[in-house]
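Undergrad: Got some structures for you, see below.
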Structure I
Amino acid sequence: MADTQNSSFPGQQPDHGPPGVSSMEFDDPTLGFLPSEQPEMEGELEVDTTLWAVVFAGGIGSRFWPLSTPQRPKPLLRLVGDRPLIADTLARLNPMIPAERTLVMTSADIAEAIHAAIPELPHKNLLIEPRPLGTAAALAWAAQEIINRAGRSTVFCALHADLSAQYEDEFRRSIRRAATHAAQDEACLVAIGARPTRVDTSFGYMLGGAELEPGLSLAKGGACAVSRFVEKPGPLQAEEFIGEGAMWNAGIYCWQAGAVIDALEQHTTELQDGMSYLQSGKVDRFFGMVQSISIERGLLERVENLICVPSSFGWDDVGTWACLRRVRELDDTGNGVIGDALLVDAESNVVHTESGRVVVYGVNSLLVVSLPGVTFVTSLERAAELSALFEGLPKELRRNPTAEL
């Protein structure tokens, strides 16, 4: 029996993969190359004075409905710890990359709330997209802005605000390793990889090619050229990739600003009509001329000069309610609880309550979200499919589910 009250859980537990896709268990991702065993690079970049960061923090996050709304978008949610995701991200980068060298990309509707959560960020470093067009366009604008401020050879890391890092010192060390490779080769693009622990069709997969650190394969923690990058493969293909030693794409990239602009101009046809306007400072015109595409689809699947630097910092993507069973501490029966809840003869549930006490009895693998004015219940399997539900809800319920209708 589980009896959980006012639970908070900052640790990490293994999982059998998100419901709804093929799943299989793998070894702990830290086994094989623990942080203390990873290779040291000669002449590792002194990033504390040179490295910039770009953080993508746009979007409401419909997969976390009803908690995530236009008034409380996903980057502002406290899903992993006691701080909003965006604040966690900036704190994780600091002091390696201070707020003064961090650009945050967001949308106009949530910009004020984003800045309120990270007041240390200079106003000029909050870049508000004229309209949402995917991460490739946001990346292009950020890279050009860094070129304007610090030069084409400036190395920066790009990452999303919704990731979990169990070992933050190792997280920063992984970025340093990746930044060193990017600094040494002005044309290369570097992606940080994480060792798969299950078949998951929501991530990108990188297959290793030529070793870049003698005697160290990708499986042993060595950086490698990427022979193939596939975004969100099907379950059978993902299982084959894992058998071949592929790494998950952790969504953390390091590259020189000029290399990014050159690669986007060459490979990302969806942006090509607007790049000249961006480089001449006509940002609105750029966003009016380009098409929506992600970094992964528009760039990484198309380039030939991609490098993978494997990591072991306990990465996970905070993408769905079900993932909270991996990135937070669970009770003895696998329940993850935020708020005042009592669970009896119940296993592997996720409960989030901000409105009174929730009692869960005799059920397994459910999601229960209780807010003032609305209670939402589904299975963890269906919780991975909330985008479809969100689009089908009445507009008033999508925007403010706790208001009286």
Structure II
Amino acid sequence: MNVEVLAVGTELLLGQIVNGNAADIGARLADAGLAHYRQTVVGDNVERITKAITEAVARADALIITGGIGPTQDDLTRDALVAAAGVPMMFSEEYAEHLRAWWERRGRSMPETNLRQAEYPHGAEMIPNEKGTAPGLRMRIGSCWIFAIPGVPQEMLPMIDGHIIPFLVAETGDGTSAIVSRLLRTWGDSESRIAEVLGDLYDTGSNPTLAYLASGGEIKLRLTARAASRAEADLLIDPVETEIRSRLGSLVFAVGDTTVERVVLGLCGDAGWRVATAESATGGLVAAALTSVPGSSAVFAGGIVAYSAKAKVTLLGVPQAIIDEHGMVSEETGIAMARGATERLGADVAVGVTGSAGPDVLEHPAGTMVIAVVTPGGQRARVLRLPGDRERVRAYATTSALHHLRLALTGAWWKA
């Protein structure tokens, strides 16, 4: 069964609201083993919504529409369904009484506009809304099942989980199919280089398939398999993951939701070490990443943001002579910052970050960043040339700092 998702709302097109509903629905469809190839967003315009519905029902076996079934004038999904199906609009006196009783129980007078929620296209069935007043709708246009549900996530998700997914699984006649995705996380090489190394796996893979996702300086590899059960899908993925690991080696650092900050904290915990950060250009982003993990207080000693030369000297104990001789953006200063953090915060391990994030030049061209790590086993620093604007440089520097810290903690360190 091929299921499409149509999100209705001009606020989505304007970027005022992020379309998180589509991601939530997509994840649930995948977990249920239902094929899902297309998502569409359309604004609050009845002609455009009608056209989007008409196009979707010609392609899909089922269409899930979110948004546009509230009580206001810009809630036009019902009208569009009527137009697309060529049926009249009906009115449910029974549901109108339900609405009046809902408002009365809360000691409030119901606006007459709420009666729009008692309207429905001829032939549609109402889906109960346990969390609000707008009922969902289920109807058929041609060979396509259509579900219209609220855009409010707290109302939408119970309908998806309790009514729509079970209905669609039953319609497929196969309650055992599964789509399983496994995410391999890599760092240390470009997307294009990794694509070259894995090109034949991408070209020949049909089940499982391979996809690339570059984000925040890391390259994620998604393997997706379809089988009669999750266990069988995992068996299809296992040999491909093994082959990828054999080709990429240490570039693969984690699987699934295991982020680099979790890896770092785990390595510190296993070694019985406490970790600290000393940051300049990243302004505390590395510390924020580490402390975003629940339980990080067990190994995270603290972080110091020392932005100016004076702060580096007074807060971290960086010798003024090092700054005078080598500058604030230097390997020597980075190591001194990291070492100062271990001493001032009582840590065993520390990462120091200093650099020129831009757009103004600070000793070196914008994008020049220094990462330094100090552990009980040694110390090392590296100068990086990172691309992009200020925020992109800072994001890449944060990711790089965490990965250099990870490499140092494993004893692998890194190539100069």
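Undergrad: For FRET efficiency 1/(1 + (r/R0)^6) of positions 133 and 205 (r between Cβ atoms, R0 = 35 Å, to 0.05), which structure out of I, II has the highest calculated value?
TA: Comparing I, II, the top value of FRET efficiency 1/(1 + (r/R0)^6) of positions 133 and 205 (r between Cβ atoms, R0 = 35 Å, to 0.05) belongs to I.
Undergrad: Additional query: Among I, II, considering only relative contact order in percent (Cα under 8 Å, 6 or more apart), which has the greatest calculated value?
TA: If we compare relative contact order in percent (Cα under 8 Å, 6 or more apart) over I, II, the biggest value is for I.
Undergrad: Which structure, out of I, II, was helix-only ellipticity at 222 nm (-39500 (n - 2.57) for each DSSP H run of 4 or more, over all residues; to 500) calculated from, if the result is -12000?
TA: Here the read-out was taken from II.
Undergrad: Now for a separate question. Just checking, which of I, II has the largest value of distance in nm of label points 7 Å out along Cα→Cβ at positions 309 and 357?
TA: If we compare distance in nm of label points 7 Å out along Cα→Cβ at positions 309 and 357 over I, II, the biggest value is for I.
Undergrad: Further question on the same structure: Quick check on the output: 83, 53, 38 is Cα extents along the principal axes in Å, derived from one of I, II. Which one produced it?
TA: II
Undergrad: If you don't mind, there's one more thing I want to ask. If Cα Rg over 2.2 N^0.38 Å, for residues 285-324 alone computes to 1.74, which of I, II did it come from?
TA: Checking each candidate, the match is I.
Undergrad: Ranked by distance in nm of label points 7 Å out along Cα→Cβ at positions 141 and 189, which of I, II sits at the highest value?
TA: By distance in nm of label points 7 Å out along Cα→Cβ at positions 141 and 189, the leading structure of I, II is II.
Undergrad: For distance in nm of label points 7 Å out along Cα→Cβ at positions 77 and 373, which structure out of I, II has the highest calculated value?
TA: II
Undergrad: Can you tell which of I, II yields 20.2 when mean count of other Cβ atoms within 10 Å over residues 149-156 is derived from it?
TA: II
Since every read-out is calculated from the coordinates, none of them should be taken as a lab result. Treat the numbers as computed from the prediction; the structure is a model and nothing was measured. Cβ atoms are built from the backbone, for glycine too; each structure is taken alone.
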